Structure formats: structure tokens, C-alpha cells
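As C-alpha cells, here come the structures.
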Structure I
Amino acid sequence: MLTLPQWLGAVEKITVFALFTSKAIISIDGTRRVLSAGQTSPEGVKLIRTDTELEIAEIEINGRRETLSLGVVSSAPPSAGQASSSITLWADRGGFFYTAGTINGAEVRFLVDTGANTIAMSSRTADRIGLDYKRHGRAALASTASGVVPMYSLKLNTVTVGEITVHNVDAGVIQGDHPADVLLGMSFLGHLSMMRDGNKMELTKSY
């Protein structure tokens, strides 16, 4: 009788503990692994690459790729045929929820902000990811802690967090360097179900 390893296809929680150039320390369901780029753990988690500046690691599991932020707990991507996708986030010491993701395929770091109507980012971030907001956006004004500043309203083709992707998402680009992280507002979160239990938040999208 063939007995399959218990971990095969059953990874639930993945956390990036430390990042180095082309190497990461990753916890897989509580077991710490040191992986180099291109290496696959016994649980089937492959490290694709790391980015120490953005504090992210790109992994592959169940045949799918996912970008994880340093210190953020993520659910493993769903297997083929699963009817929903979810990601689990844990608050940092300040009580904030951060996660890695992409905007139109470009990597960013999100700060979950249920008080923001739309996704919001600085013009510095928009320039870095190649977002032509002046051409495709509509000029407006935004009230910030520094006063009223120019901004541009536009729609993003795709916004992805883990295996969750939402299309045609409303966003705002604020002139300047702030916010430092992209605010993940309700124009994205409103498409999901959110469950928060203390310092744990689970985002789920059903199909």
C-alpha cells in the first residue's frame, strides 16, 4: 500500500521570517525552512526569488505563484477546482495589516485600510510601477494630513493579493511621496468577504 506524505498538497500556512539576497527563511505550517532561489522544500514550496528592498519573496506552490510579504502569514493558494480563494493576514505590532500584491502586474506593498473608499497611492509609487495616471486619470483634489493636495482618479486594470484578483478597480494617485505604502481600500475589499478575529484577518473571494 502506498502512503502519501501528510504534507503533500496540504500546506495551509506560510510565513516569511527573514529575507536575504536569493535566500529566505520560511515557516511552512510551523516548520522553518531555509530556501535558496530555485530550491523546493519537502512540503513542495519553491522559492522563486526575493526582493529585500520591497521585503517580499515570490514562491510557487500547487503550480501557482504567490508573492509574500516579510512577516505576513498567508494561506496556501487553492488547488485547481476550488471555488474560492483566500489569504490570511496577521497584524504587526502596531495593529496594521500589510500584504504584498500587484497592480497591473507590478509588485507593491499594501496596507489594508477599510476607511479608504478606493485604493490610494503616492505619485512616487505610481511612477515606479509605470502607471500613466496623468494621461488616463481625472484631475481632482484630496484632503490629507498635510492639507489639500492634487490627485488623479483612475481605474486599475487588475489588483491582485495572493490568488485573489479584482478587475477595473477605482484608485487615486496623490501627488508626492505619501502614502509610503499603497492603501488597500474598499474599491478592492468591497469585492471580498472579510473576517477579523483579534490580530487575524481573512480575506476571501468566492467564484
Structure II
Amino acid sequence: MNTSNIDEIDQRKKLLRKEAKKNRAEAYKHNPDAAEQLCKRLFETVPLPGQVVVSAYWPLGDELDPMPLLQTLHLKGFKPVLPVMLGTGKPLIFRSWAPDDTLDDAGFGTKEPGGDKEELEPDVLFVPLLAFDRAGYRLGYGGGFYDRTLDKLRVKKSVIAIGIAYAGQEMPAVIRGPYDQPLDYIVTEQEVIDLS
């Protein structure tokens, strides 16, 4: 794919992000129990491998909050981790997390485990998104952090990428570029979409 096509895709995604943010804000307002519903639905439907390293993210604004899910996984013996950004254009790394840990401010309103925490590679990743489609693609924030990270991890081993979102974040088709990584599952407060 040539550079002009990639630039065009990036511009189209930028416009879609505005619409997706409005949709997510609306879903957030109307679904105060979405995180608990999602957690219940996930455990009823998605076959997670036992006690592996599982990553989530620190929620920003009206993102669906994965922390109840991560706390439950911690209690079930999984090894939770949170992402750490190393800089623009670089894949994420992940450091261990426990519910009582103090987290460092990481910029953009997010938090991350400090440098004293063990670095681990996740086997299962709960991925944030602005929008998703039923083909398993997501619209992210435009930094490419999760796409680079999934690409790097998938070269090394089998990982499961699970997008978590409000049902209202679904779009008929997400514009995708050559570097966009597909999800294996999408879990909302209403359903589980199995793409594996």
C-alpha cells in the first residue's frame, strides 16, 4: 500500500473517531452497570486459559472500565498486568499489577505500574477501543500502540486479543489499514462476538 493510500486511511479514521467518541459517550451515559454486565458475560462465554498473564488498561473518561474484570481475574489466580508506554512509535510493555498497588501517573490521565514492578508478556489482552465491527477490527486512538504490540507478541506466541466496549460502539465497518491487528473476541455488556 502506498503512502498516499495510508494518509487517506488515516484522514478517514480521524473523522470516524469524532463520531465514535460521541457514540461511546452516549453509551456510557445510558449503561452505568456495563462493566459488571460485561464481566459476567465474559466469564460465561469466553474460554480463558487458566492462570495466565492477562492485561487490561487504566480507563480514561467514558471508556468501559476493565478494572472490575481485572480484579476478578486476580482473585481467580490470573497474573494481571497493565500497559506502560515507552514512547511514540513503540510497542507497549506490561508490568505486574495487584488491586492494592499504587500506580504512577503516566500522562493523558492514565496510570501505570512503576518501574519496580515485574515486566511480563501477556497471553490475553483486553484492548480499549473507540469503535469496532463484526469482522473483528477496532478503531483506536490513532497512536498504533496496541497494533504494534499485538503484532510483536503474535510473532512470538499465541495471544488472545479481546476488545471490550459498549454495544453502542459498534459500527458497520471500521476503516482499516495495513498495520491494523484483528481481535479474537469482542465483549460488550450485551454479547460476546467470537472471531477466533
Structure III
Amino acid sequence: MRVIFGIGNPGIRYKNTRHNAGFLLLDFFAQKKNITFKETTGEYLEALGSINNQDYSLIKPTTYVNNSGLAARQVIEKYNLELENFLVICDDSNLKNFVVRVRLSGGAGGHNGLSSIIYHLVTDQFPRIRIGIGNKPEDKDLAEYVLSEFSNDELSEYQKTFGNCSLLIEEFITGGSKKMLETNSILMKSENQNNSNQNIS
């Protein structure tokens, strides 16, 4: 089993907020794979699927961002999961909009959801995909900014980002975290080449 764990807040009120980039990506992926999130006995919603005979689980915790680790621990205990098979998806206000970063381990970087997961798992040795949501404006505090909604134009732009992230998730499911990292390097080189060509033209 491979688990893809999105960080976000439950409920309509938070659906299109920046802090819910992880949930938005999982919704995008679930729709693409025609699978549905369902309630569980744990503190999370779950959608189950399989690619090339590899089972996977998409998880959206219902604990709110700051207690994401509670749900993470429940899922890992349920599946007796090795952490290399546990991928976290989260927003990152230190990255520009639409920028994606993949890491196999690391600190929380000021993200309360990641901090909670690291606390409850007693380790930061798990892979994660961070989705850039842009730096906060000077006239807003961070909490206000991450709970603000994406504009319709931004949501449209994120469809390409989510498409690339979906490819990374598929690579994680079928080939593991190192395969995902290799594919991300290829995507980044291609993106940098496209940017260089645009600058030349």
C-alpha cells in the first residue's frame, strides 16, 4: 500500500483556500482516477485505488491542519506502513505560486501541519510534495494569508501544476519515492528549458 496524505482543513468554508492546496490536488487526482472519498472510522476521509496492481490510498484528514499528525499516525498504524510509502502533500508560502518542490525528508519549514506530522511520527524522514502558494503580502499576517481563497484565475493556472503533481503521484505509487524524485528532476529540467527558450524569443 502507498498512502498519499494531503494537508488541509475540512469543510466548504476552507475548500479553495491556499492552505488547502493539498486537498485540492487530491481532489484533482481522485477525479482523474474516478475514485471517491468516503468517511472512515478514523479522523480522515479516504479514497482507494490501484495502478498496475499497486494499491494506494488518498487521505484527507478531518483534524484541521494543526492536528494533521493525529490522522497521519492513525493511517500509518492501520496499514502498518513504512514511511517511504507515505507521501505528504502540502502548501508552501515560501515558494512562488505554481512552483513544486519534492523532498524525501526534511523539517517543517514553518508549516504547522508538517510540524504536527513530524511530532506524532517522531521523525521527519518521509517524502513530501510542496506546492507553492506565493509569499504573503506585507499587509497580511501569515494565518490570514493561508486562509484566503485562490482567485478563479489562480485556480485555473493550478490545473497545469496539479497535472504535473498527478504524474509525480503516479510515479510514487508505481515506482516509489526515488522514482518520483527522478521524474521531478526531468520535469524541472524541461520547465527550465522552456523558460530559457521564452527568454530567448
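Please treat every number below as a calculation from the coordinates, not as lab data. All of these numbers come straight from a predicted model, not from anything done at the bench. Cβ atoms are built from the backbone, for glycine too; each structure is taken alone.
With respect to distance in nm of label points 7 Å out along Cα→Cβ at positions 115 and 171, the largest value across structures I, II, III is given by II. A value of 2.7 was derived for distance in nm of label points 7 Å out along Cα→Cβ at positions 11 and 139; which structure in I, II, III was it taken from? Among I, II, III, the structure yielding 2.7 for distance in nm of label points 7 Å out along Cα→Cβ at positions 11 and 139 is III.
Computed over structures I, II, III, mean projected area of the Cα convex hull in nm² reaches its largest value in I. One of I, II, III was used to compute helix-only ellipticity at 222 nm (-39500 (n - 2.57) for each DSSP H run of 4 or more, over all residues; to 500), and the answer was -14500. Which one was it? The correct label is III.
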